[in-house]
Structure 1
Amino acid sequence: MEAKACGCPVIVDTEWHRATFSWEGRTFFQKEVKFFFKNPMGIEDRTREAAEEIERQGYALDDPSIILVQQGSFKGAVLIGILDPDEPSPDVVTFDARPLVSVVRRSKEPKVAPGLKALKQFVAESHRSIADTYIWYTTCPHCFEQEKVFTTVLIARTS
């Protein structure tokens, strides 16, 4: 996957929209985030804390960087892609073989509800159920200023 100069990934719709793929063995550093009715509370601080812990523990970041938000009603997580560590900690999660499906949402505002609806519809069409949902915000403020569009990849781990 290519990255822009700012570090944002280049998302090619044909590769990500209504796609099924596997991240088996891909590792992430996970930091719990409080949610209030699916709205993250202090996610920037938790992401910064996670980055500091990643550096302190000597983990290498995946390139390009993948930062996922696992949404919940009252508790969720931010997951930052890292290379497979030699000695994982309880904060490191490794994706299993369950298939992942994704949809891409491009819009003028970072709302994810319409994208989640499209993701649920895609999962239902494939006769699967959703085990976990992740949001991958792939647009930084600099990219938004240039492109005038937010690109979000919504991912579901299916069962």
Structure 2
Amino acid sequence: MNSIVEKHFKLLDMTLALREQLFDMLSDSDLGYFPGGGNPTLGMVLRSMGVMQASYTNSFRTFKLSASQQDTIPAVETSVMRLRGWFETLDADLKEALESLSEEDIQNKKVDRSGWEIPVTFQYHIFREGLLIFYGKISVYLKALGKTYTEQWEDWIA
């Protein structure tokens, strides 16, 4: 077991649980909510969050962050069931990538972020912060849709 798994998986699980709570709040019609202007639909925001997660997962394997994952993402933004299934796969893939890191990788390798490099542990923390940023964006949509936050969502995000 490496130090990321040992020290951070419980917090990662708690962070990912927020998304499951979100899916329990949503219907397929909610995913089409469009707040106007240049904003995406709620479903598109969730798809973007998945693209971000896939990119970070790949970075834990290749030690390079790339946004090239976008071309391989299925059309999931109109179905809560498809989103839930896709994120289950993404979460398993993320955990597998993190678990496969050796302690030597964590201590000595850096992730290339288009010209600047950071330690693997920093990359993990930036990923988790990215999830929280997405949850913050999604809170605006939930409020506009009149959704009631879960207790954890209220405590952590709202």
Structure 3
Amino acid sequence: MKSGVALILIRLYPRAWRDRYGLEYRALLEARQSGISEVFDVALSAMSERIFPTQGGNMERDPGSFGAIVRHPSALIPIAMSLIALSLVVAPIPFHGPPVREPDEGAIGHLWQILMAGQLPILAFFAIKWLRRAPRPALGVLALQVGAVLSAMAPVFYFNL
């Protein structure tokens, strides 16, 4: 690979990664014959490294920081479940108007209940795992999760469903 192309591709990686691996990786790229597929693979790998850093990729970031903890599935899944529950109640409003209280909640009501109750064990797991390791950032993530739960409950209380 040409030196200029290798340099451009390495610049796609995060600074911490380049500082640690850049010289060796550049030498490796320059020593190899490359085609468009290898250039595409390196660019895709660089973008992936920016979004999902490798285990050693949190070089500058504390593994117990808010940003690192909030990326764990036990932190993201309850937030996603709350947002899905919120969308189940709010998304039909533009098409069918405000929801009306029925004797039986219907499928949407049952799904909402399952989503809200289903996140409780995940929240408990998160609290047990992270409150001992990193109390302050874990409390921030828990506050975010509680905010998501309250936002999913708000339309239910507002429309008296």
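Looking at FRET efficiency 1/(1 + (r/R0)^6) of positions 3 and 67 (r between Cβ atoms, R0 = 30 Å, to 0.05) over structures 1, 2, 3, structure 1 comes out largest. A value of -22000 was computed for helix-only ellipticity at 222 nm (-39500 (n - 2.57) for each DSSP H run of 4 or more, over all residues; to 500); which of 1, 2, 3 is the source structure? Only one of 1, 2, 3 returns -22000 for helix-only ellipticity at 222 nm (-39500 (n - 2.57) for each DSSP H run of 4 or more, over all residues; to 500), namely 2.
Out of 1, 2, 3, which structure matches -0.97, -1.25, -1.64 when log10 I(q)/I(0) by the Debye sum over Cα atoms at q = 0.16, 0.18, 0.21 Å⁻¹ is calculated? Checking each candidate, the match is 1.
Read the figures in this text as sums done on the coordinates, not as results from a lab. No experiment lies behind these values; they were computed from the predicted model shown. Cβ atoms are built from the backbone, for glycine too; each structure is taken alone.
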